[in-house]
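Alright, structures below, take your time with them.
All of the numbers you see were taken from the coordinates with simple rules; none came from a lab. Fair warning: this is a prediction, and the values are worked out from it, not measured in the lab. Cβ atoms are built from the backbone, for glycine too; each structure is taken alone.
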Structure 1
Amino acid sequence: MQDHSPKAPPTQDLASDDPMLAPRYAEIATFMRAPLARDLQGVDIALVGVPFDGGVTNRPGARHGPREIRNMSSLMRSIHHVTRVDPYALCRIADVGDVRFTHAFHLEAALDDIAAFYRRVHAAGAAPLSAGGDHSITLPIFQAIAAERPLGMIHIDAHTDTWDEFLGSKFTHGAPFRRAVEEGLLDPKRTVQIGIRGAQNSAEGWDFSLESGMRVIFMEEFTQLGVEAVIAEARRVVGDGPTYISFDVDGLDPVYAPGTGTPEVGGLTTVEAQTLLRGLRGLDLYGGDVVEVAPPFDPSGNTALVAATMMYEILCLLAEAVAARRA
């Protein structure tokens, strides 16, 4: 007689399964389907979520960015189709979770929480790649990873984020790079800002960037020069020194990234942005971020997908840089 009793499933070591080979709709969502790690030991690149938008001056919602970017990043794969770089073959990469906040409703104290988290990441020897959150989060990241020496920066954005004070606060998402220069964390002469555009009620941000020595490439100049010339100029500005990439999704035209707090018409296309990032191979990168994704303003999820894609492009660059320093 045939035995129809239930059979025990075959045993398997679930911990050894490659998450990249699992269906992309399955498992717990992590950045790029990387393993989730609470212990930083042995991590080369830490993927971090910063669910904070207490520094916004216009539309809130970027606190929801990391969760949606994680979800959309399940669509990423391992090997870059142009460069053939496999970041996971070069480095030990892990999603180390989100910054935990003890003072989420107190702007300066929340930024201190972020800085404390990244000091632990930096002390463990991991290079951070972050998903925001609004752009105010980059200042405390710099406070953690640039304390020993200032960083250069390639900054893709519609706005310079070098304004001073807004409604009594000097720590909004419009001010992180002014503060970083003042604190000696960012070298303005090794900083290039790309895609700047949009009318303002004051010229103080533009003026500070230019007068401090930053190379500001307004969107009109970007269009006139073309992507390849902008890549060459960005590489010239940052040189061979330690560098950070900060990518605000409002640097893209809102046709491609409508889910953001301060959209500005006339920005980069996604193809231009990908080409620009791919042209930065070989720089001495120490970290990067993708910020200002506000999912409530884009029910389609496309902004989060675009952000995850740009984060993957930066991951490939960062993995090569970390591996080169280790060699």
Structure 2
Amino acid sequence: MPRAIRIHQTGGPEVMQWEDVTVGNPGPGEIRVRHAAVGLNYIDVYHRTGLYPLPLPSGIGLEGAGVVEAVGEGVTDLKAGDRVAYAAPPIGAYAEVRLFPAEKVVHLPDSIDDRTAAAMMLQGMTAQYLLRRTYRVQAGDTILFHAAAGGVGLIACQWAKHLGATVIGTVGSDAKAELARAHGCDHPIVYTRENVVERVREITGGEGVPVAYDSVGKDTFMASLDCLRPMGMLVSFGNASGAVAPFEPAILSAKGSLFLTRPTLMTYTARREDLLATAQELFEVVGRGVVKININQTYPLAEVVRAHRELEARQTTGSSVLLP
């Protein structure tokens, strides 16, 4: 019988249980996929803790790569044996085998192996929509990217550098600063000892940046606003330090007629054509070597409790993969 990680209550990493599950035949529009690798992402922590509520009991995980075992009625563009990957709900990727909507997976090209796919689909497609759609980074832009040594950060730094941008990134240590620098971050700022706003103003000659990408949340939100030039955009796409506190919208006008958006990958890839275009652009930059995917941690899926503890303690860099 296949196994999967399930949660019956919200809380710390210990609430995740490795359980036997029943996986039947795919229904209309579904496939059954056997995972070769599963992605580990910070949004999984939000689901586990209840910050993003799930109906319980529940599976967990949004990203996986593997092989199609069977297809349901009406599925015409996939067949058993096809390699596929996804980064989308329904939740439940922490599993050996699962059923999944066919319209939410993409074919994997031969140039992308399973572990790389599981490590990059969510983080890489996030970087794509952030840099190419939410704020379209242009050559000559100077941008700020928080958590530059994280999974999304390392991909975004490489991609933004390829686009001709100057990249300022925040990191928590000198080792992470070197890692970010090696992946296209021109100006890593070690926030534990440097004032981020002062450094950004110094680097930009007092002007500020046109866009700040912030997945940290509570601890960096106001500083991110202060790093923007007039009419700049804060892209708040995560809450690693906790949810942003309520604030008076007039702050945006007082600080320079600023824009604020809170996007999600799921909105940007909700339409099938957008999903395919996003994945295709990611596959192209990875296939050409423009963006290299760093899998710096691998864990057996059964040891996901340890993986979550290390992720929350900020002991991980780049991408992490769970192996069924």
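Some values worked out for this structure:
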quantity: With distance in nm of label points 7 Å out along Cα→Cβ at positions 20 and 60 derived as 2.3, matching label from 1, 2; calculated: 2
quantity: Structures 1, 2, by distance in nm of label points 7 Å out along Cα→Cβ at positions 36 and 220: label with the highest value; calculated: 1
quantity: Winner on distance in nm of label points 7 Å out along Cα→Cβ at positions 212 and 300 once structures 1, 2 are ranked, highest first; calculated: 2
quantity: Top of 1, 2 by mean count of other Cβ atoms within 10 Å over residues 172-179, largest first; calculated: 1
quantity: Test item: relative contact order in percent (Cα under 8 Å, 6 or more apart) calculated as 21, pick one of 1, 2; calculated: 1
